[in-house]
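What follows are several structures.
Nothing in this text is a laboratory measurement; each read-out follows from the coordinates by a stated rule. The structure presented is a predicted model; accordingly, all values stated were derived computationally and were not measured. Cβ atoms are built from the backbone, for glycine too; each structure is taken alone.
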Structure 1
Amino acid sequence: MVLASELFNVSDEVVLVTGGGTGMGFAMARALAVNGARLALAGNDPESLEAGVNAILELGGQAVAVPMDVRDDDAISEGFDLAEAALGPVSVVVNNAGVAHRDKATHLARETLRNLMSINVEGAFMVAQEAARRMIRDGRGGSIINVSSVLSEMPMRQVSAYGASKAAVSQMTRCLALEWAKHGIRVNEIRPGWFETGLTAPFLKGPGAKIMADQNPTGRLGETHDLDGVVLLLASKAGAYLTGSSITVDGGHSIGR
């Protein structure tokens, strides 16, 4: 019989979280840190990273800030080097960095589309690739957790570019899981619903938050702690037989419309 404390143990894990200084990225990093994981918060906003690190340290966790622009391959490699030097080899990656955009499809500029895809899709792929290369090189497995969205499958007006980028992340998750399973690398996806964060602020401004909450079977929007359980599952031995999976955390929003 295995105890939950052993099954969900992450005390031996070194976790790199992109976009780890704010929002859902920080919330997941904090959940892992207070359960014993060593955290590298990666991103290109030094102030938010420093604030995130300090918050984790105050809770008794271990964390370092790692400068990383996911649009820059050298920055990705250097970020992993810094994380490894400070904490040890990265065994879990939370691919959370992303941007959102809301506009009519007829108004969307090519440059806006390119920037969104370069961060949400290319950035996620290159971070996963760098992590996997190191895991394979060292002969060890690991877990890569891609953060997608319910909008990867659920159509919505004025978010065609964002939805397409998250659909790409979903398919990428399955393909990488299939390719890297033989190396002991698990690749899974979290699909959050509507959470109030800086990223979703443009979508939820004005009456938007109440409208979305009213459409949800649970009658509310997600709170950041609602992601604690799923990230602990995917980062720990509890998720050892999960790969290529998508876990939706949306309070039933995607099935209640």
Structure 2
Amino acid sequence: MFGLLRKLKRRRLLKRAFPPGWIRILEDRVPFYKNLPDELQRSFQEKLKIFVWEKHFIGADSLEVTEDMQVVIAAAAVRLILHLDLSFYDRLTEIVVYPRHYRHKDDNAVMLGEAHHWGTVVLSWPAVEHGLRNPCDGHDTAAHEFAHVLDRATGHFDGTPPLRATEDYRAWGRIMSHHFLRLKRGNPREYAVLRGYGAKNEAEFFAVATESFFEKPLLMKKATPDLYAVLQNFYGFDPASDPTCGFS
């Protein structure tokens, strides 16, 4: 029942025109958007407008979440599912945005972002902006947290999102586990491609690998080609051929 209602709602949202002012935001603030072919820009716009109009954006610490912020954050989310289905974000209901890095009350740890089981992503706005200003450094907080949402689409944070085909799971499990364990052991090849935070657990490994896949595609393709291949098969995209961080 809920799935049918969501489908009908999205069908109505698709009929609404893409706000012209959003194109300026994308061109000014989202580096990878300008490098998309025209047909992919249209698909990107369709998914982005549904994401913005469907999800709830909540400002924390008196932050007013502007339309610019919504579009930029949605762009980071939609980039991951441009060649997938919007249903990967069905479990996501709200995005909480802080005006600065924030702290957990229990351990006082400084946080840039997090994704929760109950359908909430929390982001530091400066961290989102930093990730976009530095599109090829392998560190993108928004991409990292939205990768967790893709992972959670199976019902668990376990480093394995819903894959395209049943036969993909064997290669995924073997290759992701291989590189996760090598990162945990401090292997230089993995450390050249991936942030050490990915050694925390399988879910963090997938999120960190996603950051590097989009932001360090040439290095990943050269240093860990099998890891690059399974991520390319999942995301349906070859960022090494994208001029943003790959070959022009």
Structure 3
Amino acid sequence: MNEHSRFLEECAAEVARQGEDAELLAAGSRWLNLANARKYSYHFSALGRPIIQYPQDVVAMQELIWQVQPDLVIETGIAHGGSLVLTASMLALIEYCEAAQSGRVLDPAKPRRKVLGIDIDIRAHNRAAIEAHPMAGRIEMIQGSSIAPDVVARVRERAQSAQRVLVCLDSNHTHDHVLAELEAYAHLASVGSYCVVFDTVIEDLPADMFPDRPWGRGDNPKTAVWAFTEKHSEFQIDLAWDHKLLLTVAPHGFLKRLR
């Protein structure tokens, strides 16, 4: 075994022990409750655009994108566009590295890897900022409900031309909506790739955390993930991500497609 493989093996064992450490998990849970009450995830940006995510999840997504090497990333929920531009930058980096290794010259006007964002309301100022961003050439957007039949049909048609797809769900957080998204999009993820469901953490937060929202304990992305995976054994909740991150908005949300 070489040094790199040994290091990865040691890390995997350490991550597993983290996931079994009750004191560490309890400390993380308390931190999540306190941080969410202060809207912690709203205070960061990616390449100049607000990204409403924990820094830990931002790091996780760049790691996952590099691991999967997708041609297409499908994201429901756009907001300010930070996740779109971050994903687009990772796809650009993958293509740059491929070109450097092969000796070919990239044509910036014809990017191969792209991210497709879907949102029911792409606000004009956000659309303008995204379209003016240097990563705009790798970003496609669809305005409409992510579970509307016509939108689902457009996304599925777009995915047909991609060899490897990664899916991220982060729009309306009610159980019914997320379950409908999972049924519509999860199987677009390639075998060995992932469908990542964000804000499953809602199930673990205090019941009064979201008094002005239609979701809460018992009605949220995590309950939708549980219902979906009960019926779809071809997807497995990859708990290694939970154990590694400890602080994440997506506990039980990293669904790996096995077949």
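Once distance in nm of label points 7 Å out along Cα→Cβ at positions 8 and 224 is calculated for every structure in 1, 2, 3, which label goes with the largest value?
Working: 1: 1.9; 2: 4.5; 3: 3.3.
When distance in nm of label points 7 Å out along Cα→Cβ at positions 8 and 224 is computed for each of 1, 2, 3, structure 2 gives the biggest number.
Computing distance in nm of label points 7 Å out along Cα→Cβ at positions 24 and 192 for each of 1, 2, 3, which one ends up highest? Walk me through the intermediate numbers first.
On the way: 1: 0.5; 2: 4.5; 3: 3.0.
Biggest value here belongs to 2.
Among the shown structures 1, 2, 3, from which was the value 1.6 of distance in nm of label points 7 Å out along Cα→Cβ at positions 64 and 128 calculated? Display every interim value, and only then the final one.
Numbers: 1: 2.6; 2: 1.6; 3: 3.3.
Computing distance in nm of label points 7 Å out along Cα→Cβ at positions 64 and 128 on every structure in 1, 2, 3 gives 1.6 only for 2.
Using P(r) over Cα pairs in 5 Å bins from 0, in percent, for residues 72-143 alone as the calculated read-out, with 3, 14, 23, 20, 13, 9, 8, 6, 3, 1 as its value, let me know the right label among 1, 2, 3. If you can, show how the numbers build up before the last one.
Numbers: 1: 3, 14, 23, 20, 13, 9, 8, 6, 3, 1; 2: 3, 15, 24, 25, 19, 10, 3, 1; 3: 3, 18, 28, 21, 14, 8, 5, 2, 0.
The read-out was computed on structure 1.
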